[in-house]
Structure P
Amino acid sequence: MSLIGDAFKDLRAIRTLPRVTISLLASQAAGNEPFFDQMVRRFFREATSRHPKFPLIKSLQYGVALFQLPDRPEDYAKVIEASARRNINKAQRLGYTFARIDYNERRQEIAAIIRSTAVRQGPMPDDMMTGEFGPIADPPSKSATHDYIYVGICHGAELRAYAACMIAGELFAITDVYGHHAYQADGIVPLLFVETVKYARTHHPQARYCMYDKYFGASQSLRRFKKKFGFLPHKVQWLLD
């Protein structure tokens, strides 16, 4: 289908999108480090700002790729497609494991993962392919309600895939996902997704929705990938609270 045809199809789909309301529970960040209050308010401003191409709507209003987190961690595996489950089983047979990671301790490995291929959904930005990955200074969170975490898939002691995740009240947002290109066929990214969702359900019980950016505007291959893991387009009303 042409780009114009895709656009018209998306416009028709907008009228029937499922609608959800997500509260960022900003008031509950008051006792946490100031970083997390700023994080939540910055996200809210960006999500409710005018869309750069369509100024009549908000930036994260239509076509947000998300699903409602299941009641039990193990239930997510029932939602994803069979091909993803096969990849997950393969990764587990090969001995891959999941853990929360420290970005600063792993940043050289993270740089190697990101730079393992120059093309992903498109050419990688030059600034991500060269130079040093500097340390971050994010403070540890005092609450499960608001946090910014890094998780990864390891083979032995070696990190081979990682994700960055923002927890903001009812939202668990996967903001970055990268797998080492040489090991993609092992199923490392599917395992990372399912284990990250399990982690969200276990460690952040107030979170209601898992988000992975936008559905509309993504390439057809990325849409298929998101759909495989349950991330479907929604209309979202954001509450700062």
Structure Q
Amino acid sequence: MYHRFAETSTDNLTVTTRDFEKHLRYLNDEGYRTISIAQLLAFLDGTEALPDKPVLITLDDAYLSHLELAAPILAACACKAVVFVPAGLIGRSNPLHRGPEPLLDAEQLKSLDGKVLDIGLHSFSHKNYGSLTAEEIERDIRACIDSATENGIPFTPVFAYPYGGRPVDKAVYRSMIASLTRGGIRLAFRIGNRVNRLPLKNLFEIKRINIQGGDSMWTFRTKLAKGRVKQV
């Protein structure tokens, strides 16, 4: 799981282009193969096998740097990724986190090379679902799908929870899953910092590993193998 990219500057959410390229080349050199969302869905449908050591790269929030910086590196390394779009914030300038970087607008999203970048959904308002009611989550999911559809965004029916948050209350959680299912969402991603084993046990609780700016290659390799670096 990545967020922003920059040529030189870095913070917890921003990985440099140099480090991103090093990550991708390491994956290729070590026999990992990045897969698309379509490949994962075909595998789950039983119509396509996955390569050995499959990795899914996810880019949250649809920052401009996903188009200008990450996409060329992905293409050069013959890698794929999925961009998770907060549909109500399309084209907004700096609505999330820190820094001046805008989010991609509808035309920029439609210009993404589908052979390199898939598009998934990342809610409508980017609010933490762990703090919302069932009714608020239902409205947000519906608004997300409607907005992406109305803007002509070619999205795949997969979803990433903002901040990785999900309801603690079991009834609200079940309602959220029902809302996603009614919306045609087939997979949903959290954070979790764990390696997913196949077959996936819960299609609405797929874990992702948070890659941060400043991670050393040792840290990246350890996260790739174990999901997280043990704090000592």
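Any read-out appearing in this document is the output of simple, stated calculations on the displayed coordinates, not a laboratory observation. Here the structure is a predicted model, which is why all the values come from computation and not from measurement. Cβ atoms are built from the backbone, for glycine too; each structure is taken alone.
Structures P, Q were shown, and distance in nm of label points 7 Å out along Cα→Cβ at positions 61 and 101 at 3.8 was computed from P. Each of the structures P, Q was assessed by distance in nm of label points 7 Å out along Cα→Cβ at positions 37 and 85; the largest value belongs to P.
Any idea which of P, Q comes out highest on relative contact order in percent (Cα under 8 Å, 6 or more apart)? Each step should come with its number before you reach the end.
On the way: P: 35; Q: 17.
Once relative contact order in percent (Cα under 8 Å, 6 or more apart) is worked out for each structure, P has the highest.
Given a computed value of 0.75 for FRET efficiency 1/(1 + (r/R0)^6) of positions 133 and 213 (r between Cβ atoms, R0 = 41 Å, to 0.05), which structure among P, Q does it belong to? Checking each candidate, the match is Q. Each of P, Q could give Rg/Rh (Cα atoms, Kirkwood Rh), for residues 117-204 alone, but the derived value 0.99 comes from P.
For the read-out Rg and Dmax of the Cα atoms in Å, a value of 16.8, 49 was computed from one structure; give its label from P, Q. Derived from the structure labelled Q. The maximum of distance in nm of label points 7 Å out along Cα→Cβ at positions 157 and 189 over structures P, Q, that is, the highest value, falls on P.
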